[in-house]
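Read through the structures below before going on.
Any read-out appearing in this document is the output of simple, stated calculations on the displayed coordinates, not a laboratory observation. The model shown is predicted, which means the values in this text are computed figures rather than measured ones. Cβ atoms are built from the backbone, for glycine too; each structure is taken alone.
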Structure 1
Amino acid sequence: MLPVNKKDGSGLQKAFIHKEMMGDNNMKKIVALVMVLVLCLMAAAVMADGIAKEDIKLGVILLHDENSTYDLNFMNGAREAAAAMGLEEDQLQFYRNQPESSACAETALDAVDEGCNIIFFDSYGHQFYTDDVVAENPGVQFVHATGDLAHLKEYPNLANAFATIYEGRYLAGVAAGLKLNELKEAGKLKGDVPLMGYVGAYTYAEVVSGYTSFYLGAKSVCPDVQMKVQFTGSWYDEKEEKAAAEALIALGCDLISQHADSMGAPTACENAGVPNVCYNISTKEACPNTYLVYSRINWKPYFEYLIGQVIAGEPVDKDWVGNMANEAVMVADLNDAVAAKGTQEVLDQVKAELEAGTRHVFDTATEGFITVAGAPVAEDWAPTDDAYNPEKDKVVYDGYFHESEFRSAPYFSLEIDGIERLNTKF
């Protein structure tokens with residue numbers, strides 16, 4: 001994990017020594033910094049005391065509501081954790097349909113006024129509007145799921161959390177690749193080579209990491225697979241997601257997956273008789289003829305960890321990363337009616353290799369597995385933001401890309417060969 005940036009006392013002391021040379025504006029900045037440090041110390045004292053279980057109140061701020069598979073997944077995780085830890089129903093509060101704007105900060109303030117001492121935001125964009133709320137409420141623990149800034153900030157009561165879902169998507173991709181092999185052997189491909197389509201929300205690293213890992217999973221068992229990606233510019237837009245899937249099917253895609261939060265893409269696949277790999281929920285009942293398998297982050301383990309740390313007065317990991325071993329990453333509900341024979345056995349083997357570290361999703365050592373413009377990925381490649389890994393100044397070494405090791409949120413953003421982006425405006 002990345003170390004938290006800290007100011008030492010000597011820097012502040014020097015600043016005050018040179019007060020007369022710095023001017024009023026700089027002095028205001030110093031006063032503000034002192035205030036932040038004071039609040040940090042207050043937060044540390046409050047958190048160290050812990051909070052009795054019966055006094056815990058968790059507020060979950062959601063981008064959408066139950067109609068979004070993404071948000072529903074968080075809601076289910078929070079409810080399951082609360083039940084497992086013996087919390088009462090009124091100790092969990094959901095704040096639905098909170099946009100990525102200053103409105104989410106206002107809602108967080110309302111949650112504090114209503115007694116919430118843990119506030120969890122479920123969408124990436126929420127993190128840009130909440131600094132003041134975090135700073136002004138040092139006795140409240142704040143968490144941004146999928147966020148990427150907590151390790152760079154001074155607030156001890158702010159954390160990020162995510163999971164190695166790229167491993168789950170890779171496993172789901174293996175299932176997809178086996179299905180493509182089955183179609184190929186039966187002469188049922190629409191074109192000369194197996195072609196997958198992928199409906200993505202945005203060109204964020206989280207989405208890029210996800211669709212790339214899905215593609216690589218398929219490629220590991222179906223070497224000639226290709227993939228096209230269509231972006232919608234929204235996390236949840238059923239009409240656009242359905243239209244994107246339909247467009248991909250019209251281009252000859254033999255199988256569709258998605259990183260978007262509605263039933264749009266699965267419905268398009270069921271209507272067209274095209275196999276579909278889902279995210280966050282199983283659509284076996286709604287799409288029995290085309291559903292293959294789904295992957296998701298199981299948030300129950302994190303909510304249990306988070307609540308437990310606050311009760312104990314222990315610090316919350318700045319960048320918590322769940323994985324398959326602690327059941328935070330799940331690939332489940334294989335549909336035997338459409339999946340290739342033997343798929344479960346293959347998935348079990350690959351999962352064991354991933355957990356043992358004998359297989360890596362972003363494998364740069366195997367010749368030709370990952371290339372960019374025909375060239376292998378250099379072993380010293382690093383993101384443009386070198387704060388990811390200041391010790392090594394790189395994230396590709398030892399034969400693979402080290403995703404989610406230096407912060408919880410994904411940072412894989414390479415555009416590798418074999419994947420075509422059909423639009424890039426988002």
Structure 2
Amino acid sequence: MNKFKAVSILLLAALASLGVSQAEIIRKIPLAMGLASHPVNGGHCLVSDGEFQFAAFYDADHQMTIAKRKLGDTEWDFVKLPQRVGWDTHNKILIFLDREGYLHVTGNMHNDPLVYFRTEKPGDIHTLKDIGRWTGVHEDRVTYPTLLKLRDGSIHMTHRYGGSGNGMRLLKHYDEKTQTWSGPGGPFINGMDNVPDVNAYPFGPIREGPDGVLHIAWCWRETPDVLTNFHICYAKSEDGGFTWLKSTGVPYDLPITPKTAEIVDPVTQQSGLINIGSLSIGRDGVPYIGYTRFDGDGHNQIFVAAHRPDSGWTIRQITHWPYRFEFSGGGTIPEYPPSPGVSCGKDELIVHYSYGKAQPSRGVIRIPYDLFFSDAVIDVTPEPSRVEQLGVPDVIATNIGPLPDGQIHYMQQEQAPPNRDRKPDNPKQPTMIYIVETDGK
């Protein structure tokens with residue numbers, strides 16, 4: 001299983017928080033015909049700088065394509081990069097702008113050598129150059145490149161080295177003045193060289209709290225089979241990711257391993273734990289970890305764990321569905337149990353969920369913080385007055401970066417579901433990718 005479902009849940013959460021489901025569409029702009037045989041387009045692939053907008057996608061011929069337009073215009077400028085994707089849904093494209101205006105592009109990797117392009121002139125997609133490396137350390141087997149952009153605008157990347165059931169996590173830092181990457185040289189989480197070997201699946205990207213503290217949560221996996229996921233774990237950093245601490249402030253000896261990791265919830269293998277979860281940080285710096293596993297009756301449920309210094313970890317069962325969803329194997333699994341995306345409101349925790357098979361299939365549950373940290377049973381599943389259905393179809397990305405006042409943009413494309421990273425028997429034909437502009441109200 002890969003991050004496809006996680007991205008879709010986070011998109012739903014972002015759209016709900018931004019009000020896209022109620023926003024009025026200003027216009028729907030065609031971008032290009034894109035690969036639609038599997039959901040490899042989408043994610044962190046639509047960015048803007050207040051004057052221009054940049055998009056990344058695989059075209060109808062599987063080729064990595066970068067597009068640029070002036071905000072307000074409908075005509076696009078295109079550049080084709082020398083990368084072609086196969087049938088692996090892991091291989092999404094990630095793009096971002098640094099504070100100097102240079103565009104960075106990475107993607108099309110699943111246990112492959114690093115693919116990395118950067119423009120030689122700020123914002124000029126025709127100057128994209130194949131750089132092919134960050135630090136050069138552990139970059140021959142890269143998967144899941146993930147951007148971490150802090151409030152000060154500084155750029156950091158995380159990625160996996162190795163494979164499912166045998167891998168490590170690295171964090172690298174970018175210097176815009178010298179256009180160079182640096183890092184501690186080794187992983188900060190390592191499942192390799194253990195008995196048995198494992199790898200960590202982070203629950204969402206690393207999050208920055210209001211006090212600048214970085215937070216990460218993850219589960220371990222022993223083999224490529226999703227059934228071998230186990231344990232919810234946690235770490236935080238007060239120095240930008242160079243050193244890491246447990247929730248109690250006790251320093252880790254790096255790298256963090258299965259023997260040294262702080263276990264939040266000791267979930268055993270074959271207990272319904274999906275390596276798709278989420279992490280959000282409240283205004284008070286409290287981390288909230290959302291995940292799904294079996295309850296005591298063997299039904300798939302959403303759980304949330306939160307840590308407060310005065311009381312430690314609180315783990316709450318959020319749903320009470322009478323469903324049992326069986327799943328196993330590797331690759332990108334087409335249908336899954338409920339997958340939560342948690343976000344923190346002013347007075348309540350917001351849990352966005354999508355259920356692959358049973359009903360309700362999609363919605364939002366709102367839980368007052370006072371209720372979450374009380375002894376009362378949380379039983380809000382599903383109450384129509386407290387479950388909101390989201391009605392934005394085929395949304396694959398939301399814009400990151402400044403836009404005209406009040407506007408929200410998202411990318412939309414009709415795509416076929418995952419097929420465990422194999423070529424479908426009858427691949428869906430390419431479909432049009434659209435950029436949808438809304439008034440954000």
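Out of 1, 2, which structure matches -12500 when helix-only ellipticity at 222 nm (-39500 (n - 2.57) for each DSSP H run of 4 or more, over all residues; to 500) is calculated?
Computing helix-only ellipticity at 222 nm (-39500 (n - 2.57) for each DSSP H run of 4 or more, over all residues; to 500) on every structure in 1, 2 gives -12500 only for 1.
Comparing distance in nm of label points 7 Å out along Cα→Cβ at positions 148 and 172 across 1, 2, which is largest?
Once distance in nm of label points 7 Å out along Cα→Cβ at positions 148 and 172 is worked out for each structure, 1 has the highest.
So Kirkwood radius over Cα pairs in Å, computed for just one structure, reads 22.8; which one of 1, 2 is that?
So the calculation was done on 1.
For volume of the Cα convex hull per residue in Å³, for residues 260-315 alone, which of the structures 1, 2 scores highest?
Once volume of the Cα convex hull per residue in Å³, for residues 260-315 alone is tallied for 1, 2, the winner is 2.
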